[in-house]
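Undergrad: Please go over the structures that come below.
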Structure P
Amino acid sequence: MARSLMFSLLVLTSLTWADSFDKPVRKQTLDLGPSPGSPSVRARVNCYFFPEFMVKEVDMGEVGADRLSILSVKPQSSGKCVKAADAAEKIINSDDWSGYFMGVKKNYIFFGAADHINSSLPFAVFDADTGKKVFEDSAKADIAFTALADGSLSMSYVRVVGEDCFILKEPACWERMRKKYGLGNAPAPDCRKGYTDSAESMAKGRCSEKKDKIACAAKEMPLALSQAEESPSVISYTVETTLGAAAVIKPVEGEIRCWPAD
């Protein structure tokens, strides 16, 4: 994916999710000049200050931030937004996560992946005090937060998961997914519709520059559907996840959707 397009998608995602997160006390951006790898893109350091800590994102204009870190500060202090890492910074290990800063809720810091996967955005949650990852998942749209009386945090979102199997072809595939993700006695989702919709989108994309788009799409549809059916199944369903001493994911009764993996 082109850097400019990927950046636009991530900006749209950030704007979509921004209202559900805590607002920073202040934000500071340091312009580092043209990106070494993409001169048309500006490299920068983004610093987000919250009451007890700062989240730093060093973005050199490549896919994913070059460095993500957490630093304990006070908003009224002289905490500076600089590229160099402070000795006290808790740097997120790239083996634990890489991507971009999403937002903060209470003492939890959310980072999103560098790109979308299966029409969803993988995300990870880190503890601001320890700098350790406490949870990760993948969400299709907004996350809604609820602070619970015991101090824990509840999140509601559409979860996206996949397995290396085909619901349309293998009855055992749905049974395995249903049990693994705690979906009770839920019937198998309408994967035929999801696969057909995906194939239609694929066919239309191939014909976007053709004069007779309708005829072209009709011609492309059989091949697109055949190719879609070669991809394993992905499903989405609503969950309520509680972050506390340990994360607990609870499926919520509602629609389960299915489509082919990327």
Structure Q
Amino acid sequence: GPCVAASFTKKHLPLLRFIGDSAAPLSTNFDVVVIGGGHAGTEAAAAAARCGSRTLLLTHRVDTIGQMSCNPSFGGIGKGHLMREVDALDGLCSRICDQSGVHYKVLNRRKGPAVWGLRAQIDRKLYKQNMQKEILNTPLLTVQEGAVEDLILTEPEPEHTGKCRVSGVVLADGSTVHAESVVLTTGTFLRGVIVIGLETHPAGRLGDQPSIGLAQTLEKLGFVVGRLKTGTPPRIAKESINFSILNKQTPDNPSITR
């Protein structure tokens, strides 16, 4: 709740522009509104603010900004090129990885340099803490807790029958925020479902509520809303593992040869 978030941010993050659920927004008009505070949302919000746009980042919980998935790694063969592109545009994730990494390794060393891929194993707590510090201290960027339930649409344009544009969002408490641009970075939250054994539960991820109203709005506008299934393996208790019979995977030192 707001009290928990406030105590966390007061302790760790000194220069905040955070507003809790119980407070009215500092402004109801922004240049850009970003919905969702995951990896894509933090990059989009920070990029908009860097370009000089007054930006609002809306997220269910400020304490989950920068929370990593079950696989705490960045880079590798598949994602390394994407990270380099983000870094070239002055994005955040590569810089935060440098602050939070604990194990670096270049994959595919036995093959040619064209298929080498630097992979970093990240301390999940450090990454989340460092990303929140960066986001909550970015000029022109406001972070607000809240669930978006609907989009505000303009009247259809006379010269384009049926076409309208998004001009803002409606929050779960009924309040509205207007913006020139609205960016959706909802991840797994749009009508999300988690499966535990034989049971299913509505959830954006474990411990978080899904976004139902926004999914319904997109369907009414003609968009197809589906799901992609992913699996999370069970965690093994460290005390139950005999590490003496396992091979030690040491990081590269140095991790990159110049």
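Undergrad: Given a value of 21.0 for mean count of other Cβ atoms within 10 Å over residues 98-105, point me to the structure among P, Q it was derived from.
TA: Label of the originating structure: P.
Undergrad: Given that FRET efficiency 1/(1 + (r/R0)^6) of positions 114 and 234 (r between Cβ atoms, R0 = 35 Å, to 0.05), derived from a single structure, equals 0.95, which label among P, Q identifies that structure? Please list the in-between numbers first.
TA: On the way: P: 0.95; Q: 0.45.
Considering all the candidates, the number was obtained from P.
Undergrad: Here FRET efficiency 1/(1 + (r/R0)^6) of positions 90 and 138 (r between Cβ atoms, R0 = 25 Å, to 0.05) has been calculated and equals 1.00, so which of P, Q was it run on?
TA: It was calculated from structure Q.
Undergrad: Identify which of structures P, Q gives the largest calculated value of relative contact order in percent (Cα under 8 Å, 6 or more apart).
TA: Working: P: 13; Q: 21.
Comparing P, Q, the top value of relative contact order in percent (Cα under 8 Å, 6 or more apart) belongs to Q.
Coordinate-derived values only; no laboratory data. None of these values were measured; they are calculated from a predicted model. Cβ atoms are built from the backbone, for glycine too; each structure is taken alone.
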